[in-house]
Structure 1
Amino acid sequence: MTNDGFKAGIQGYPGSYHAIAARQYWQDAPLTLVPADSFDHLAAMLRDGSTDVAVMAIENSIAGSLLQNYRILRENGFWVSGEIYLRIKHNLLSLPGTKLSDITEVASHPMALNQCLEFLHGFPSWKLVESEDTALSALRLSQSRIHNQACIASEDAASLYGMQILARGIETNKANYTRFFIVNRQRTDIDPAADKASVYIRIPDRKGQLLKVLQVIDNHHLNMSKLQSFPVLGSFREYFFHIDIEFDHIHQYIGLRSELESLTFEYEETGIYRRADVTSIIEKQKKYRQPL
C-alpha cells in the first residue's frame with residue numbers, strides 16, 4: 001500500500017474501460033491506477049508486486065471470452081476475488097473545432113473498431129488505424145493536434161484529454177458489456193457472503209466424463225453460468241475446462257466440490273467471490289433483443 005491507497009493495475013491508460021471498471025468497483029476508495037500495455041505486462045506487474053491487485057477483462061458479450069486471460073490466470077496461479085460488468089459505450093472523439101466532414105482517419109483498439117463497424121461503414125473513405133488502447137488513442141490525438149483525425153474512446157477519455165465528442169454511442173450493439181475480474185497475486189480470505197466460484201477442472205478422456213460433471217452440478221441444484229474449454233498443450237484430446245458456479249451459501253459449493261474432485265484428476269479453484277448483480281443488464285438485453 002502507498003499513502004495514496006492501494007495500486008490497481010489495468011490494461012490500458014486513464015480513460016480506458018479498464019480504468020472506468022476499476023473506479024466503479026472501488027468507487028470512493030483511495031486508488032492509484034497503474035497502466036500496462038498488454039495483459040502479459042499486467043500479469044508481470046502483479047507478479048513482481050508493482051501493483052497490489054489487477055483488473056482484467058475476461059469476456060465481452062459480443063467478442064466472447066478472452067482466452068489468453070484465462071491462460072494467464074491459470075499459469076500464474078492468480079486468485080479472483082471479485083467481478084464487475086461494464087456497459088461499453090463508444091464515442092467518436094476529435095480535437096475541439098474539428099467537424100465530421102474534416103475526418104479522414106480514425107484510430108482505436110481493434111475490438112472497438114469492430115464494435116462500431118455499422119457507424120464506420122457510413123464513412124467508407126475513412127482510414128481505420130488499429131492501436132493498443134482506446135484511451136491511448138485519445139491521448140496521442142490530443143498531443144498530435146491533427147484536426148483531420150479522430151479516435152474511438154470513452155467519455156472519460158474525452159474529458160481527461162480535452163477532446164470533443166463528435167458522435168456518441170456509436171457501438172453497433174447497445175447490449176455491449178464486458179466482464180472484468182478483480183485479480184490478486186495469491187489466494188485471499190473468502191468473503192462469507194461469497195456466492196460464486198471459478199474453477200479449472202481436467203477430466204479423463206473417457207466417454208461421458210464431462211456429462212457426469214455436469215450431472216453432479218445439476219443434482220446439487222446449482223447454476224453453472226460459464227463453461228469454457230482449453231486444450232492441454234502437448235496432450236492430444238485432453239482439455240481443461242473453466243467453470244463458473246453460482247450458489248446461495250458457501251456450504252452448497254463445498255458439498256459440490258467434494259463430488260467433483262472425485263470425478264476429475266485436476267481440480268483447481270481460481271476464485272471464490274461475490275457475483276456481480278446483473279439484473280439490470282438482463283433487463284436491458286431484453287429491451288435491445290430483436291424479435292425473431
Structure 2
Amino acid sequence: MAPADMRVLVLGEALVDVLMGHHDEAVRSPGGSPANVAVGLARFEHPATLVCHLARDADGLAIAGWLESAGVALDPASWSAASTPVATVALGEDGKPEYAFDVTFSLPDSVALPQGLAALHVGSYSAFMRPGAAAVLSLVREARRAGVQVSVDPNVREDLVGPREEALAQFEALAELADVVKLSDEDHAWLYPGRDEAEVRQRLHALGVRIVAVTRGGAGATLSASGRVVDVRAKPVVVADSVGAGDSFMSALIHQALLGGADHPWTEPQLRAAGEFCVTAAAITVSRVGANPPTRAEVLAVG
C-alpha cells in the first residue's frame with residue numbers, strides 16, 4: 001500500500017514558536033511537536049489531518065495557513081481556544097532549544113476518529129495537560145479498538161506535564177495502547193530516573209508496544225522490535241539548529257511502521273533500514289533553520 005492510501009490523524013498542539021536571536025530579535029514561526037509531525041507525514045506523502053487547539057487570532061490564522069501550504073488538513077474542531085498557544089524559544093550555546101510557554105490544551109466533544117484511518121499519533125504536552133489529556137486517552141482507546149496503528153511521543157516539557165508520577169501514569173496508560181513509542185534520552189531520564197535504557201525498552205514492550213525507539217541526538221538512536229535491537233548512528237551534518245529534529249524522526253518512524261506493518265515480525269535488516277531512514281530525516285532537519293522536515297524524496301536521495 002502506498003503512503004497516499006495511509007491516512008494519519010495527529011492529535012495535539014500547534015503553536016507559534018517565538019525564536020529569540022542573539023540580539024533579542026524575535027522571529028515568529030508556526031510549530032508545536034504534533035503539528036511538526038503532521039507536516040512531516042504530509043511530506044512523506046501521507047494524507048495527514050491535525051486536531052489541535054487554536055484561536056482565530058493572527059497566530060492561529062498563520063498556523064492554519066502554514067498547515068494548508070504543507071498539505072496538512074486542519075480539523076475544524078481545532079478552533080476552540082481563547083488565544084493561540086505560544087512558545088518562546090532561545091537557543092543555548094550548544095544549539096539546543098530552551099523553551100518558555102504560554103499554552104493551554106483542550107478538545108471539544110465533537111472530535112471523533114474519521115473512517116478509513118491508518119494511524120493515530122499523540123504526544124507532547126497535549127497528551128498530559130488537563131483538561132485535554134483525558135480526551136486524548138479516550139480517543140487512543142477508540143483507535144486501539146478500531147485496529148488503528150497508534151504512536152506516542154511524550155516529548156516531555158517538565159513545566160507542562162505535571163508531577164512525574166502523574167505524567168508517568170498517563171504515559172504508560174497511552175503506551176499500553178500504542179504500537180509505536182519514541183523516547184528521547186531526556187524523556188527517558190525524566191520519566192524513568194535511574195533506570196537502565198534496556199530495562200525501560202523491555203518495560204514498554206511488556207506493556208504491548210511493538211516498536212520502541214530511543215533517540216540521543218548526535219549520538220544516534222536505538223530501535224527495538226520483534227525481540228531485535230539495533231543501534232543506528234546519527235548522520236554527520238553541520239547543525240543549523242536542533243528544533244524539530246525529534247519530530248522529523250517521529251514522522252519518519254510512523255511512516256516506516258505503516259509501510260512495514262507495526263504488528264508484523266521485523267527482521268534486523270528491516271529494523272536497521274527503518275532506523276537509517278529516521279536518522280536521515282532528523283539530520284536533514286537539523287541542517288536547516290527551524291522545524292522544516294524533509295520530503296520523502298529528500299530522505300531517499302541521501303540513501
Structure 3
Amino acid sequence: MSSFKLKAPAKINLCLRVLGKRTDGFHDIDSVFQQISLFDTITFEYSDQLILTCDGEACGPVEQNLVIKAADLLRRKYSVTAGASIHLDKQIPAGAGLGGGSSDAATALVGLSRLWGLDRSAAKGKDCELHALAGQLGSDVPFFLYGPAAKVFGRGEVVVPFEPGNSFHILLVKPDCSVSTAWAYQNLLLTNRPRNSRLTCSSTAGGDIAEVASGLWNDFEQTVFKRFPEIQEIKSRLLSAGALGAVMSGSGSSVVGMFDSHDRAVMASKEFGRLWNVTAETLTKSVLD
C-alpha cells in the first residue's frame with residue numbers, strides 16, 4: 001500500500017466531573033469529550049523497519065511515544081512482522097489538556113491496521129479489539145476511535161458517542177506553563193457538587209450554543225487555579241473578550257472560550273498577544289471514518 005495520511009484531532013472537555021478514586025488507583029469520571037479542528041497529522045508508509053520521525057511540537061523520546069507503543073501492541077497482538085515508516089507532524093501542544101498524545105495513539109491503531117491489512121470489521125464498540133488495545137495505552141485513547149463527541153465514564157474507557165447538531169466556534173489559549181495530569185489528580189479537591197453532564201450532552205447534540213456555554217464545567221479548575229493563577233486569569237480574560245462561556249480543558253493548562261461567530265473568536269484572540277492561541281471549530285463528523 002502506498003503512503004497515506006490521517007488526521008488526529010485534539011479534544012476539549014465541555015464538562016468534566018471527577019467522581020472519586022477507584023480501588024485500581026484510577027479515578028471515575030463523568031465527562032463530555034468533543035473533538036475540534038486542531039490536528040496532528042500522521043503519515044503511514046510500509047517499511048521493513050518500525051521508524052517514527054516527528055516535527056512541530058516536541059514528541060519526546062521515540063521509545064516513549066504512544067504512536068510507537070500502539071505499533072508494538074498491534075504487532076504483538078496480531079503477530080505482525082512488517083514494519084512502518086511513520087511521520088508525526090505535531091500541532092497539538094503537550095501538557096494542555098487537549099489529548100494530543102492519546103489522539104495520536106488511537107490514530108496510529110487505525111492507520112497501522114489499515115497499512116498492515118488487519119481486520120477492522122469490528123473496530124468500534126466496547127468489546128472490539130482496537131478498543132481494548134486503546135485502553136491499554138491510556139484512559140483517553142478509546143474515545144478517539146469514535147468521535148466527534150461522546151459521553152465518557154469510568155476511567156475513560158466507557159464511551160457513548162453521539163453526533164452534535166452544530167459546530168461551535170472556539171478560541172483556545174494556553175499559558176506558558178504546563179500541568180501534569182498526575183499532579184492534578186493527586187491534588188484534586190473533590191467537591192461532590194452536583195452537575196448534570198447529560199444536560200450538556202443533550203444540548204450539544206441539539207446545537208444549542210447558549211445552553212452548552214452555560215453548562216461548561218471542570219472539577220479540576222479549583223485545584224489548578226490555586227497553583228497556576230495565570231490559567232484562571234486567561235479564563236476571566238476570555239469572558240471579558242466576549243466568550244459566551246469558558247472552561248479549562250482536561251487537567252489544563254489550556255482554556256477554551258466559546259463564541260457565537262468565527263469573527264468574534266478572531267477578535268478575542270488579539271487580546272492574548274504572545275500567548276499560544278488558536279481559533280477552531282468543534283467537529284460534527286469523525287475524521288477517522
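We did not get these values from a lab; they are worked out from the coordinates using the rules stated. Since we're looking at a predicted model, the values are computed, not measured. Cβ atoms are built from the backbone, for glycine too; each structure is taken alone.
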Value 1.02 of Cα Rg over 2.2 N^0.38 Å, for residues 132-275 alone was derived from the coordinates of, among 1, 2, 3, structure 2
Computed 2.8 for distance in nm of label points 7 Å out along Cα→Cβ at positions 100 and 236 - originating structure among 1, 2, 3:
3
Out of 1, 2, 3, which structure matches 112 when volume of the Cα convex hull per residue in Å³, for residues 76-187 alone is calculated?
1
